[in-house]
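Below are structures written as structure tokens.
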Structure 1
Amino acid sequence: MLVAGLAAMAGAYAQPETKPRLVVGIVVDQMRQEYLYRYESKFGSSGFNRLVKQGFMLKNAHYNYVPTETGPGHASVYTGTTPAIHGIVANDWYDRITKKEINCVNDDSQKAVGAERSGKVSPHRLLTTTLTDELKLATQKRAKVVGVSVKDRGAVLPAGHLADGAYWYDGASGNMITSTYYKTTLPEWVQKFNQRKLPDQYLAQEWNPLLPIEQYTEVGPDDSPYEWRWKGKEKATFPYKLSELRKDNGNYDLVGNTPWGNSLIAEMAKAAIAGEGLGKDEITDFLAVSFSSTDRIGHGTGPNSVELADTYLRLDKTLEDFFNYLDKEVGAGKYTVFLTADHGVADVAQYLKDNRIAAGYFRPAQLEALLNEYLQKYFPGKTIVEKVTTEQVYINQQAFEGDPRTTGIDLLIATDLITQYLQNTDGIAQVYPPAILRQASADETGIRGKVIRGFHAKRCGDIAFVLEPGWYAWGGVTGSTHGSAYTYDTHVPIVFYGAGVKRGASSQYHTITDIAPTLAVLLKIKFPSGATGQPVAELLD
């Protein structure tokens, strides 16, 4: 009787050892952590709040490097490390060899599949494995991995090097496409999805807010001077008659600037589950989903607009529908979800300035010209600064070729002059010369540590700098951006839900690089090859 009783108790408390049939990674482009609080009362119970209330939320999760951009963000989520190791140092970075900026997923050796353009894409610039790669390796490639997004980099980088497919939206044709890196022709299920012509259905609608305007008390007025205005609209206010606006606002590309860009990707995600048979057997599959419309709308209107608020309320309903689909097709309790963001967003600088809060606009091209003009006094006839971009200065090394007895000294002098000039430039808070960038430890704390963890010697500049809080190098009085080392750009949601995840929350500091190791432990597979993050002990222990 005693043995039987103990056995019964053990069975009652034992946790199942089975792995999830499907992992769904969700990245919401440009989402601050505080949006989960700001809109909580207006969210339903089965979208964002389902994850928060029934899953495990990290309340104090941050990006631990700069720049906080889409490409590096998606790469860091899935590699468990930072640009210093995975090599995706920005969406676009300056290449000293070609003397031009290159895109993080551009690959001229590939071609578009499903469209005439937008397809020279692959993950070949990503220098480490991803969590999805490790899942493929651990299962002898029997696990299926698919990535979907409006943006190519939002699909490609999460899906990794070994993906069965990565698909993104072609704004010219209104189709979901891929590249020859993955397929020579679109799978039948993708062709059938494109035949549904969902973008035409979305663009035939009128965008009105879900709720009466006066109920959007979490944001500013609908008629705001801080929002970008669409062509054909006198004001950036509701309603938006998409059928009338599409012609002068990018036609099919306009979809990504509306909440229905997210709807399109959710429908594509469901089509991928059905078309690829994801989550149908005991071998864990992976679906990487990135919702980009929040970023495109946020850039145009800033974080305090009714348009963005309405987009999040609609995304909440989209997630509810998607989770219900997962419950039905994969099975409740048989899948695991994580949700995070690739970066946050700054408040509109002009709005802050008008409210007597320190902020400003920084112009890299102007700085580049002024630096070269200043350095002419010391190096007449030479162009010393080759490029200023992504808060980095690229020095023209060829300008110092010649007598080795003097060129090394001249380069040191030029570096010191540039550093001093930057330190005296309005809007620049801190400057990091080569000695710091190349010799400092990746374990450093504070903003300096973020700069180091974002620095890859072969792909970054010679001198890095950080702007003051509230400053950014983009746009004008309307809209906003991201990229800084400050909390408004680094503090993002991380929520785990589903199979293997207990309910709870933690206020301990965690980094975005902890996601991949945590999931690797849950899946019992290797960490990605360059992973520097740590599993979330509060969730696992």
Structure 2
Amino acid sequence: MKKLFISMVMAALLAAGCKKSELDIPNPNQATTQQFWITASDAQQGVNAIYSTYHRGSLSRWMHFLTIVRADEGFSTSPAPWIRNYFDLFNYENYNDGLISGLWGDCYIGINRCNQVLDNVPAIDMDNGLKQQLLAEAKFMRGLFYYTLGQHYGNVPILLHPSRPTDYPPTATQEQVYGQAILDFTDASAQLPATYDANNKGRATKGAAFAMLGKVFMQQRKYQEAKNAFQWLVEGPGAAMYSLVPNYRDNFIETAENNSESVFEFQNAANPIDAFDNDAGDGDPNHTPDKLNYGTSIPPFFAPRPIGFTDGQAHRWVVWELLKENQANGQRDPRIPATFLYDSTDVRGPAFTMVYGVTWASLNYSNDANDPIGVATNRTVYYRKFLDDATMNGEVFHSGNNYRYIRYADVLLLYAEALNALGQTAQAYPFVDKVRQRAGLRTLSVAIPGLNQQQFLAQLKHERTTELSGEGHRWEDLARWGELTGALASRDAGFANFVVGKNEFLPIPLFDLDINPSLKQNPNY
């Protein structure tokens, strides 16, 4: 009773001695909107913050599971059952799990950063040319975030201004979400420069905007519009700016980043502190280093055991797809060793195939003890494209190897697909030929001339598999071709659980549904 009396007296004294407004003191260490969006430097920093969104965990790590492992080209033998359930078996037990909801949250963080730039930068007194460029970069990135949301969640809310606590945006359809991405990429393409100086490599370019515009139109099967967008890169002004690099593997190693084949790549930078070492130099081994990680953590998750965790790996059928055809000189397709680590990455076999400085044979991957899931024998194949084995004998959580999100080879094959869909099959051949010639294969014009429209599309599906496997495009390809069905279980057992009309999209996170009554859950969840 005495304690209660004292508490009541203190409350009365506080109420009499000060007003509520006097307790509401601004944080002197936190910049407000009025304080920040003033200078050209503020505008630049605001746009830089948009790009840094990619280094959040879901965009730099788990998105690759959604696009590779969830598709029929990859699978998971992870000892963590939730990784297999969510990314391989279409078993979404917890709609709030970060593996599912994280991509949603990170994309909307990025969108909010874009919207802050788009709302605040126009009023800044600065060079107008630079201002228009920065606004275009923000629109490009917002379009990229909406494209990602539309691809994986389908029906999501569209926010075009910085979010407020009172916002309850309704669910938009996938078509509307793609429509917003189209508007953003169209606006961006009109203002973005074609190239940058060396200090600004990695920023969105006009070519990147046209490429993404074409990709969105392709997913909507609007082939004429897609052709028009890609044309700038393939037969228009951009054709002189892009070319396929002679060495295919240069697209996946850190020493050959931002090359002539790169249309848009996410820039990664290695953290100088070893991510495996929690000792930040303060004597406390439990203290995480106080440095931001602008690298990617995906390599350890795709690296072979015992170097990595092998949470995601490749199906053997993808290797067989590349083995169907040799080079014109009879040698094996060079994309095989660039794409995979498996018993015959070196054509001479396990005794010559090197894995981080040791031979495949010495690692004994045919022994199930090295694969607790028990599927290693005669099947173990690892995707190599995200790995750092070209520059180190191990993997880290802060790899500086850039992710080449859009390669020129991808654009050429999509352009050919659009032409074929428009009935211009003969005109589509040369663009597939460019990709095949780089791999040393005979041109399609010589190897398989005279294909009809349906036959050419079937061949294109093969070409996209051999050129782009393990890069994160397979899921959108399957969606565009209407092939996301349980029939894929014949080569990926996880698709036995695929439910048409449901699993094309991820579930909307429950915590967003709980706080926003305007949202609707995706069908059949």
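If mean count of other Cβ atoms within 10 Å over residues 408-415 is computed to be 15.4, which of 1, 2 is the source?
Details: 1: 15.4; 2: 25.0.
Structure 1 accounts for this read-out.
Thinking of 1, 2, which structure, once mean count of other Cβ atoms within 10 Å over residues 184-191 is computed, gives back 15.2? Working shown, then result.
Numbers: 1: 15.2; 2: 21.5.
Of the structures listed, the value fits 1.
Which of the displayed structures (1, 2) returns the greatest value of relative contact order in percent (Cα under 8 Å, 6 or more apart) on calculation?
Once relative contact order in percent (Cα under 8 Å, 6 or more apart) is worked out for each structure, 1 has the highest.
Taking mean projected area of the Cα convex hull in nm², for residues 168-231 alone from the coordinates of each of 1, 2, which one would give 7.4? Show your work: numbers first, answer last.
Numbers: 1: 7.4; 2: 5.5.
The read-out was computed on structure 1.
Work out Kirkwood radius over Cα pairs in Å for each of structures 1, 2, then name the structure with the largest result. Mind dumping the intermediate values first?
Values: 1: 24.4; 2: 25.0.
Structure 2 gives the largest value of Kirkwood radius over Cα pairs in Å among 1, 2.
Looking at structures 1, 2, which one was helix-only ellipticity at 222 nm (-39500 (n - 2.57) for each DSSP H run of 4 or more, over all residues; to 500) calculated from, given that it came out as -9500? Mind showing how you got there, number by number?
On the way: 1: -9500; 2: -12500.
Only one of 1, 2 returns -9500 for helix-only ellipticity at 222 nm (-39500 (n - 2.57) for each DSSP H run of 4 or more, over all residues; to 500), namely 1.
For distance in nm of label points 7 Å out along Cα→Cβ at positions 400 and 416, which of the structures 1, 2 scores highest?
Details: 1: 1.2; 2: 3.6.
Greatest value across 1, 2: structure 2.
All of the numbers you see were taken from the coordinates with simple rules; none came from a lab. For clarity, every value in this text was computed on a predicted model and none was experimentally measured. Cβ atoms are built from the backbone, for glycine too; each structure is taken alone.
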